[in-house]
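Engineer: Next up: the structures, one after another.
Rule-based calculations on the coordinates, nothing more; no lab input. These figures come from a predicted structure and were not determined experimentally. Cβ atoms are built from the backbone, for glycine too; each structure is taken alone.
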Structure 1
Amino acid sequence: MSRGFRRVAGFDEAGRGCLFGPVFAAAVVLDPGRPIRGLNDSKQVEPEVRQRLAGEIRVHALAWAVASVGSAEIDRINILQASRRAMKLALESLAPPPDYLLVDALHLDTAIAQQAVIHGDALSRSIAAASILAKVDRDASMAEWDRVYPGYGFAGHKGYGTARHLEALAKLGPTPDHRLSFEPVRQAAGLGQMSLFASEAGQ
């Protein structure tokens, strides 16, 4: 690798803007000797292609890891810090460890040299690979949550604030795994701004 780095890990998250469930993050160290064709931002790749690419990444990458942080922790520390925590957990699971990090728009608390890359999932193949793993694993978890909480449509909208999801929230109310720090969920739970401030003051 340029600048002498041999194991460059790309990092990205999935589910940061969702109203429900964990935020997922992945880290991938690609093998230059085993290139994977078609890597791109996971949002630009069809679901069936994402599944195929995720399988190739797991087989051909030098190292990869996926981690998640749940809704209760998201509400406690905020979604930005939860995304960083999920990435840090993925970093700690990488074996062998990387010697340089490329992180999609964030900076991680680590002594390892790193670069925050704006729109990194479109500019870096390793970040794109991480975005695919995080998205595939989170989508799979949403299918599981759909069975735990029927009626919300998680398998379809993946926890994002779609019209169907907002309608289900208004009708059924939030589940214990919705993110109460997100405004549409607070509204559905009947929590106003003052209630939120009071909750924060008690932390």
Structure 2
Amino acid sequence: MIISTSMLMDQLSAYSDPAGKLLRMKRSGELYPLTRGLYETDGNAPGYCLAGAIFGPSYLSFDYALAHYGLIPEAVYTFTSATFNKKKAKALENHFGRFSYRDVPPEAYPFGIHLIEENGYVYQMACPEKALCDKLYTMPPVTSQREIERMLFEDLRIDRAEFAKLDADSILQIGGKYHCNNLKYLMKYLGRRAG
């Protein structure tokens, strides 16, 4: 269970030294620090369930989501999340793993996100189409459909069979909200493929 320092201080108010008790709980493994002022009580909680609470608003996306959906072959050991208006990327590591956060355009942020409930935790993850759009937004700009195809299947090593299962209409709906070349050429590429 995720719990804040202020909630803990309320619970420990009967102790003569609540701050000392909190420190002992951390040392004994009853509490695991997530980030300043926030703790997890279960040392076995999955990191992906905690990413949104550590820094938010955010949702899991980029490489973590692409690997989760089988779009890229690599195993991803960092919980990668999208934020907006934070101005700079953030990375941290704790007992539960490595977490990284980076902005996507505010206009694109709210679309294509699933709310998932698992074992008492609630977290958000990009749908496959949104995760791909987010990832392409962060990459160096391309100047042609041929280059976007190379970026997808050679640079990112996107699985062609999984790519074919993506909902092109969702990408066309979301893609324009990024205002970047990579998404513009992806939408053209999808339009050509559908035509």
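Engineer: Starting from the value 17.8, 57: which structure in 1, 2 was Rg and Dmax of the Cα atoms in Å calculated from?
Structural biologist: 1
Engineer: Given structures 1, 2, which gives the highest value for Cα Rg over 2.2 N^0.38 Å, for residues 39-102 alone?
Structural biologist: 1
Engineer: Also, quick follow-up: 1, 2: which one has FRET efficiency 1/(1 + (r/R0)^6) of positions 111 and 143 (r between Cβ atoms, R0 = 30 Å, to 0.05), as calculated, at 0.70?
Structural biologist: Matching structure: 2.
Engineer: From 1, 2, which structure was distance in nm of label points 7 Å out along Cα→Cβ at positions 127 and 151 = 4.1 calculated on?
Structural biologist: Going label by label, the one that fits is 1.
Engineer: Once relative contact order in percent (Cα under 8 Å, 6 or more apart) is calculated for every structure in 1, 2, which label goes with the largest value?
Structural biologist: Comparing 1, 2 by relative contact order in percent (Cα under 8 Å, 6 or more apart), the maximum is at 1.
Engineer: Here's another thing I want to ask about it. Quick check: -11000 is what I get for helix-only ellipticity at 222 nm (-39500 (n - 2.57) for each DSSP H run of 4 or more, over all residues; to 500), calculated from one of 1, 2. Which structure matches?
Structural biologist: This value belongs to structure 2.
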